[in-house]
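Each value in this text was obtained by applying a stated rule to the coordinates, not by laboratory testing. Note that the coordinates shown come from a computational prediction; the quantities given were computed from them, not determined experimentally. Cβ atoms are built from the backbone, for glycine too; each structure is taken alone.
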Structure P
């Protein structure tokens, strides 16, 4: 389901980004990401030597795996661990898949051959809730902006080749940076210290206020941390795509803490990280997000969320909308209200 936000600002943003917002890569073929996520919450099975993977979690060495889909198709990707904090802390860290390009061509798929996967950090049921909450953050930004990363939930059966009984869980597939860039006919940029005037103003302002809305300070525009910066091939201004939201207040992972530079104590508080972006652009973004409230709040009723998670995400977003509606200006800090 794709939430539609019919806004004047949205139309303006698409116009401003018309050179990149046509949406698709040059190829008309589907990618392996699109193939695996073509239906809602598809079932997939992943089999690999999990003991070897976890024993080698600190290294970037790929191990062979078998990935099977519900329709009987079988792929032989390589898999390795990825990430920083979650790689160290989680029972099963986030994964990166690399598919054979020859195998993809044989299936008449595009050759974007890398996908990221995020799994529950522990076997506790609450960890699955955190996956769904982070998924909601991706989908909310996707519904707000024509430039975003795609993330989709899957029902994963994880089979350790050294053991008989598989583990069943919800997991999240996240589009790789290379495929995102190709969809918007752009190239990724890794350049430190980019100033605000290097970015498409309305789009970066929307991203900044979105991060504020979900209570996320675990990002850095100048260092390109947890933000994919894209340079369109036929435009001067750069675009920003946020990712990794587990340290946000919307998700509220038990290990999450705010950016030490944000001046707040917990992820339940909010701190506006404006990075010198024009105040008028932030006000436009505020109007856009306020108008999008009904669509955004509908994500909070996702059927895979537990009752406690539904209560949390509704409370956290309502607090944001209430504070913005009550103030003509965007508050730099926002303390949490009691539930």
Structure Q
């Protein structure tokens, strides 16, 4: 697939996403207002549900490829299963945006989607060969479920999910262009990247529209699936790309658990939220997250050019240090 074709898919997804947002915005204002709560960083009711346009635009682009260039897909049936699960999670998220669901039903539905996605993986796909197949699949189940939720947890200020998803999906698409990711994954990555770019102007601080669970849940599933595909041959790169989101969400959850706090309760304990409460502006926070993700993507790219174990370990250590410094600065930030 040529670079021109990839660019065309990116632009098409961005334009479709923006057009769908324009079309849906009056409906979202009427039926899907997010009102400020203890977790919120906004002060006035703001429509949510931008994820409908993001997932819708991505799906339309993928359908267009299937219609006009079906030979581009390597395993269309497996891909269709994954996209169907993402759409199902989008529906769950849409319901939750309008009428919040209890935590357990949400988790069960997410678990069902993850199980189906795991069945759609190639049976011979292995990430860590020394583990028994069943144990590796169990760990992948937990990991995919966690990625779905951490994307949801971290979507707490304007543009932060854009600053995470755009660099990660752009890197994944580029890695696919270098044959480090299956072609199906590359097409999904570029379509999702373009759709998020189309959403970005509406979520720019101060946001006129939020992504909502209708977007964060399926995006988390798709990112997890793409990272599993990447991890098959490039584990270090798959670890590096989501490292900031994974570290912020995991450490925050662990801290709250150790304090005996109810984990399903709304809170403002994430490191980026601490920086915001310390007086750092939203744009300064998301800019740091964006450039950190660019650095992590460059480190991930470096691991693709060599199979030397020490290079991979060194890249992960450097990436961990960069993430650690960012978290420390967020926690101790003062305007």
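Hey, mean count of other Cβ atoms within 10 Å over residues 168-175 derived from one of P, Q reads 24.5; which structure?
Value 24.5 for mean count of other Cβ atoms within 10 Å over residues 168-175 corresponds to Q out of P, Q.
Thinking of P, Q, which structure, once relative contact order in percent (Cα under 8 Å, 6 or more apart) is computed, gives back 24?
Checking each candidate, the match is Q.
If helix-only ellipticity at 222 nm (-39500 (n - 2.57) for each DSSP H run of 4 or more, over all residues; to 500) comes out at -24500 when worked out from the coordinates, which of P, Q was used?
Q
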